[in-house]
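Dropping the structures in below, format is structure tokens.
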Structure 1
């Protein structure tokens, strides 16, 4: 599956609505409709081996959900009808609804047609059983016996450091198994695992493509997608073959523990969309996420995780808190970091210097980076919790503890910056519109300390 982007010059045109107001016409201009119809017809007739097509009527389109869907009807539907081909179709529901997508597909002339729902919004690495279908009324007004659904699964969580968690992926895929679901497709928005442009092109790099470097994540999704009951030992043995019998199992568990850090952070400090939050970098389109952002963050909805402010108020008022608490999240991160740290120390002592090259060296550096990033999160979330206690009680001890946590976090961030800079290079992140690179945000990390001191 690949994305096809059709850029239209001046499609943001506006027409008069009143003496002082213009409304956007964008895709509604007749010439743009004609252009899209011709593009779609050319695509479908040129590539005889094309197995399907799909679209989404959302960002950058004018009008409400029904108007946008009608535009798809007037372009995609009409164009494909003219070709006479039986072309499978995926209709995504982003900024629309299952009901509107179903009404379109009822008119679409193929037996093989699917509605796609964004299963975890932009953040797959959070909870294995997200509840957004129920919470957002994905299928309101739809008879699911008449629907073939495909889930959109997005990793807008980490794109640089290696990751992979067998238990999480297995449970995640099992959670998607529902009578009306016919599969899933996976990827990121604004990032493609093609040529590896992040890694410095010398030293221990021997691969060309990002998917080669991230083979563990790709294999887990691909193989468990077909059979989620496959044994975890398959990957443990592969790690032993790749990294040595004596060290492979421990390296495997380091990567697994590292991936749990991002999951825990996302559950406690949830934000729906890619441009709003990239947890590997702590960046959003609004900038670096400060300690204030985490103090005021909301948990992932519907899964039983309790936010920081709610937890503190319950605790101070003597109310028992049910569910996963901020203390639980912080404990998960701390335990992951400590386990990684123990294994790293052993591996550094045991692996001979002459073996430190290629994928082994790069993977160990990624694990070191995860340990520092995890330690930073541990300190930042601990500080966020203490600062909320300080706000609610006025007890200076909480603020003093928070400052110490943030100072320790600064040390971890500086070490993370050094590790990253030894084999990665910066790039512009298309969705958050920021440069990725830990050293560039040291001042933001330092600013958190001043924020805490000034409260």
Structure 2
């Protein structure tokens, strides 16, 4: 009931604030990274120190090699790593792990017995390889082509990877803490571009089949249901479980080779469509990454050929909880510039990652864009209810054993900050007191708890926000 109440409250808030027609947020900084060769980036994540980690690939040494870049909160380079080990060519996704290191997945084309193979790299906090695994398979008489597109750490300390087997079947691979394969499953024809562990320990996958694909499986990878959205050749690139235990999927709606729009679909917990929205102009737009934001809406990035300054520009769309556009922005120059990853930052702003051919030192460079939070919150929420607040994303998440919980109160008031398990039991009350207006921070220590999903619950003056965190030991 609390989760349902949360969703209803945010619909009310967003309906009210939509009348203020908020403007796009300020750009705090943009940076390019690379040398005279080519670099591409497909995933960016904020790290526990407030900086960012980016993965992709570089051609710096005469062949494609997986690439990892770490920056400080202002986008200044702390270190870069290029992985020249055989078979580590194209990196697609990076996530910070509970020990402060990183897990990376991607695929290789440097294979004598296949046309492509899936890999996984585990690094320490400095990007140094602790281990890497090559999951290339060879199935005579055909050359196998396997790809890893998304990875995240799971509640048991292992990892889940989505991608494709034989360039043909959506696949999930469950990996142990040392890189050993625990199980793997294939599903419909296509590619599994994104996978997330769900509250009950299962998984939700977004991908492509004959149209945009959403697949729900249990904790062992057994199929529960599959749904498709959009027309023929539409795709689903990104998925997230939402606060009401439904799902949000981003991709594109295909009309023709030169005409498609960003597609955003909201479903209930059974995968049944609640609403679908498209965004774009007269040419082509793709949506590659989506995240539910702390106000209950959604942030999307991808690229556009209809708007902006050049061939393709980075395209950022902010919506309310119903998928209605709040604001849009484009970034780029006269050449090809694309966004592939977006995340809301701890302060309520956004980090966007991709690549640019318009700026930088090489034919293409890693491209990071840092946006401020949207406008003046005092103006956006000008109604006189004393308990207005924002619960910021926990960091780190996943965590072990501690994570920082930050919140902002626009006006002073009594609040309760609690932690619940997946059965709805309150297992910790972190705050239950009057708090002044401004920013607050509490450290949640899960050292006495078992690994799993927990909910952070902030309540005050009739308003509620709930956020999912993952404890991994």
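Nothing in this text is a laboratory measurement; each read-out follows from the coordinates by a stated rule. Not measured: the values here are computed from a predicted model. Cβ atoms are built from the backbone, for glycine too; each structure is taken alone.
Structures 1, 2 were shown, and log10 I(q)/I(0) by the Debye sum over Cα atoms at q = 0.14, 0.18, 0.20, 0.34 Å⁻¹, for residues 193-232 alone at -0.41, -0.57, -0.63, -1.12 was computed from 1. Computing FRET efficiency 1/(1 + (r/R0)^6) of positions 161 and 409 (r between Cβ atoms, R0 = 25 Å, to 0.05) across structures 1, 2 gives 0.05 for structure 2. Computing distance in nm of label points 7 Å out along Cα→Cβ at positions 121 and 417 across structures 1, 2 gives 3.6 for structure 2.
Given a computed value of 41, 28, 22 for semi-axes √(5λ) of the Cα gyration tensor in Å, which structure among 1, 2 does it belong to? Numbers along the way, then the final one.
Details: 1: 41, 28, 22; 2: 33, 25, 23.
Of the structures listed, the value fits 1.
Tell me which of 1, 2 gives -15500 when you compute helix-only ellipticity at 222 nm (-39500 (n - 2.57) for each DSSP H run of 4 or more, over all residues; to 500). Computing helix-only ellipticity at 222 nm (-39500 (n - 2.57) for each DSSP H run of 4 or more, over all residues; to 500) on every structure in 1, 2 gives -15500 only for 1. Can you tell which of 1, 2 yields 15.4 when mean count of other Cβ atoms within 10 Å over residues 241-248 is derived from it? Attributed to the structure labelled 1.
Hey, mean count of other Cβ atoms within 10 Å over residues 201-208 derived from one of 1, 2 reads 24.2; which structure?
Working: 1: 12.5; 2: 24.2.
Computing mean count of other Cβ atoms within 10 Å over residues 201-208 on every structure in 1, 2 gives 24.2 only for 2.
If you rank structures 1, 2 by distance in nm of label points 7 Å out along Cα→Cβ at positions 225 and 265, which sits at the top with the largest value?
On the way: 1: 2.5; 2: 1.2.
Biggest value here belongs to 1.
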